[in-house]
Every structure is written in structure tokens, then in C-alpha cells.
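The data blocks that follow each hold one structure.
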Structure 1
């Protein structure tokens, strides 16, 4: 099997979301189990008072679904969203336009740019697994360095386990989930994306990366099949 370098991986993922997917909002629940619950748990787990004037960075802001929830729940927050899909950014800009200068959207690969400033909260939902292992490790370090003191990183994403037999069961669950929700060419596209292009890490390996970066109070707060939500405090 040919292994993609970082640029090759990014090109394939970008093509998937820019060209192959007609409307991500219409299919997100079909390809991400418990999608709405993941977003809700992440928002509920932000460790700041709802009236706090926090700065939030959303990595892989997508069409703005998670950003919308955060901006509504934290009315004094400001949010920066980064995504390298022009189609996603366009939809997010439309969805979040009423928030005015509380929202800033950047079309870029978050693995390749420096973040604009430091933040109180950095979140990501079903995004980081699209990067290769090397980029994911570097990203964890960059996230830590761009958090303010006592800042929090919250991530909900696809994961793997250390046990190969269990990974096979989780893969089978996800294949069946996709087959039950999609048909035809759309199913083929998502099966290829999930099992050829995605690079989910073992959860314990992600925790190790976070410890090495300097995170404390690392905790998995939710898990369902091949998905997990975890956080770390600076």
C-alpha cells in the first residue's frame, strides 16, 4: 500500500470535502454516529461560566454547527474557526453571519499555519483524525502552546484501541452504520474515506502526546463505539 505524505493526505481530504461531498449538513448524521450528542457534550464540558468573555478556537469548524452552539451558549465569547474546505467555510459564514465581529473564519490547513493568537478554549469535532500521525502529534503541541493559562482542549473524534480484535469489531460496526445510512456512489465515497484516508489514533497514544506536550488533568469523558470525547487542561 502506498503511504501518503502530509501534502498528499491533505490533498485527498480536501478533495473529499470540497468536491465529492455535495452537502455535508445533509449527511453528517449519516456518517458520524451520535453527531449532535458529541457537539452538545463538548459545549457542556467547556469549563468556564456561561457569561465569561472567552476566546475559542474551533479546529475544523466545518459548516459551523459546533460554533453556533458555542456562540449561543456563551454569549460573550469570541470564536475563530479554521477549515481548509472553501465549501465548508462558505456555509459556516452564512450560518454564523448574525454574530458579526464575534466570529472570525479562516480558510486554511490548521496543520500548516500558526494560530492567530492564544485562546481559553480550543475545540475540535470529528476532524483531527483526517491528519496523519505525525501531523496529529505536532498539532497537539501547537494547541498546548496556543492556550492561555488554565485553558482547555476538548476533542471529539474517531479513535482506535490497542486491541486488534476490538478494532475489527469497531470497524465492522462503522461499516454497517454507513451501509444503513448511505447508498450507491455516496456509500463508496465514505467507505473509501473512512478506511483508506482517515488516520484515527489509539486513544492512549493521543493521551501520551498530550502528556508530552504538557497537558494536565487529561480525561476521556465520553465513549461510544469508535468515537470518544476527551479533554486536557493547561
Structure 2
């Protein structure tokens, strides 16, 4: 009942409320982006969504327009030279993700769920994960987002080629996390994930997620 109906009602209510409350804060960001960097405000990218169907995700523009064809491609490292000056702040604070409140309001995303991926980062998942991960709508935040809040830093530190490191280290564990979420979707789980997300913005180096979800698969690399 929760996953089919109540979750959607919560998404509509919270995304509408957030857009109203945040609008005085979001408008100046739009103006700053319009007059800095490459003078564009939003970034639209095709991602994999509910039941593996593609949709366009909305973000604030933080990188050079041609960044997917430059440097490390779809993988972004910490202090990536393709990130625009104001973009560093938006990415670190996760403010660049806030336009996805529109995705949530329009129904292509949820507040909590697996992050929507591009084909290249979706492909390394096992067939089982690919078949099941988007049986719920992708989320603005989720268990994978929390655990891998330091993903850009991980990609910056490794000496292994990024695609291989992502495929062999990050992707398998992310898959475990998202299957765990599929098996534990509930109002309690979603509320706790939202609370942990906000807590992590102020205290990034914490283990609260493992304390609240004791059966969560453990990360076995740093």
C-alpha cells in the first residue's frame, strides 16, 4: 500500500512544499548561473528511471557543456577542472540536485529511491540488479547516495582506470545497497533516509546510517 499509493502522495506534498519554501533561494541561483560560467542555468540529461524507462533529469548547470566528451567523461573526480567556479559550491552542497524537485512533482522521480543512472554507469550492474533496481522510482536521495557521498573523492584517489574501478568496486556494492532498499521500502525507511541525508550535509563523516540500519551491507573498501 505504501509503495503503490502513499509514497506518491508524500512525494507530491513534499516536493510542492519544498519548491514554495525554496523559491526565494533558488531564483538568485538561477540569476548567478545565467550571468556566470557558460551562461546556462539548467542541465538536462537522459537517465534510466522507473521500470528501466528513460527520462530527463533536471539539475543546475555546474560543468562545462561539453564535459561528457572531455577528461574522465561521465565520471567526475574531486576538484575536476571541468566544474565551473560556482558549480563547485553547488555540487559540494548538493544544491545542484534541487531542480529534481520538479522531476518528483511531475512523477518521474521520488524523494527517496535509487539514484537514476546513465547507461554507462547502469551497464556494470549484474543482470539481477538491472532487472530489479528500478521497480521503484529513482530518488533525489537514497541509501546509495548516502553511502557514496564521497564517490568523487574515491574516484580521485584510485590509481585504477576509473571505469574499471567503478565496475569492480563501486557498482557491485551500490547494487547490494539498492536491492537492500527494494526489500525494505517503508515509510520508516524513507523517513530515516531523509533524516540521515540532512544530517550528512552538516556532518559528512558519520556512521549514522549503519547504526540505524544494522542489516545494511557493509562497505569493504575506502
Structure 3
């Protein structure tokens, strides 16, 4: 009987202490008629052009079935303190087909950001942060990968290739793990978030930023939908 009473007491203390942690999940979708994007002209580098059998469009707006949206960065604003250390495994941006893949990434402060060169041709990686130091990494055909790290948190900054001006990606440097980037299916998941009410923010490079208030209770939260559209006028 005493053992059972102790177990109940400990369970109650765990709940009171916020032991529950849940996963926020949801989808980003595009509303309305999608604009037509002109194919990228890669003729300036015939090697790049030969890597593609069909036209390649800019990744300004990448939609899946049901107009779900890729490349939407979703994060918890002013999140609770996390004891999860930044991973030593790198976040990877590949240079493949003379494009950056993925187009949008988040990396923790101190976590390696690795640039790979799968094309086997000359690229350079020119990052334009403001809080962190600007970098320009030459990547000849013989250099397969190159790492860099960031010491300060920073909102989205562009990365470009000075050799191939159509190549661009975006990087966000985060102090916490409560973020995700949508794939073509528009889905995101943010795990291990303690019970509480939070502001969830979704960012798109051309369609701006949205926010919603969400609540995690008992380790559960209702799915969230962010709907983007081209501004009128």
C-alpha cells in the first residue's frame, strides 16, 4: 500500500513539474492560383544545363499535392529552456545539379553546417550573415565537403554561389531545437515540447511570416495549418 501511495505521489509531482512533453505538428499550404515561375537559364554553364533533362524552376515556391508548401521554416518563439545540446552531426547543404539542396535549413549555434559538392565542378559558397562572420568558401571539383560553424544566433541569411548566380539557399542559426522546415508535403514536426502555451511562427522567403498560438497539454497538441497566399494588390 505504501509503495502504491508513493508511486501516485511521484506521478503527481512529475505532472506538476511539467514532465509531459508533446509534439507539435502541422502543414503549410498555399491558397489561390500559383504564379508561373520562369525556368532557370543555366546556359552560362553548359555543364550545369546538361545535368537536367527537364527545365528547372526557382525554389521561390515549391508546391506538392493539394498545394502543400516546401521550404517553410517553423519555429517556437520564446521557447522554454532546452537541455538538449547542439548535435555534433552536421546539417548538410548539397550542391547538386547546380542547385542547393535543401533550399532552407536551420542549424544550432555551434553545430557544423556542411556544404557538399556532389557536382564535381567548381562552386563557391558565399554566406552573408550579419551577426556572424561572412564567409566565402571556394569549392573546386576536388573538394567534396567543407564545414563551418556559427557562434551567434541569427535569423535567416542567404547563401549564394558567385559562379552560378541562380543558386541560393537560406540558413537560420538557432539557440534551441524547437524548429523544423517543411518538405514538399508541407508537413512539420517539433518534438519534446513541454506542456504550455506558445507562439508558433512560420516563415517563407517571399510570402512573409505568420504566427499562431498553440497549446500543448498532457503531451498533446492539435495540428496546426499555416495558409500562405500572394498578397493582393
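One of 1, 2, 3 was used to calculate distance in nm of label points 7 Å out along Cα→Cβ at positions 105 and 145, giving 1.7; which? Only structure 2 yields this read-out. So mean count of other Cβ atoms within 10 Å over residues 153-160, computed for just one structure, reads 23.8; which one of 1, 2, 3 is that? Here the read-out was taken from 1.
Read the figures in this text as sums done on the coordinates, not as results from a lab. All of these numbers come straight from a predicted model, not from anything done at the bench. Cβ atoms are built from the backbone, for glycine too; each structure is taken alone.
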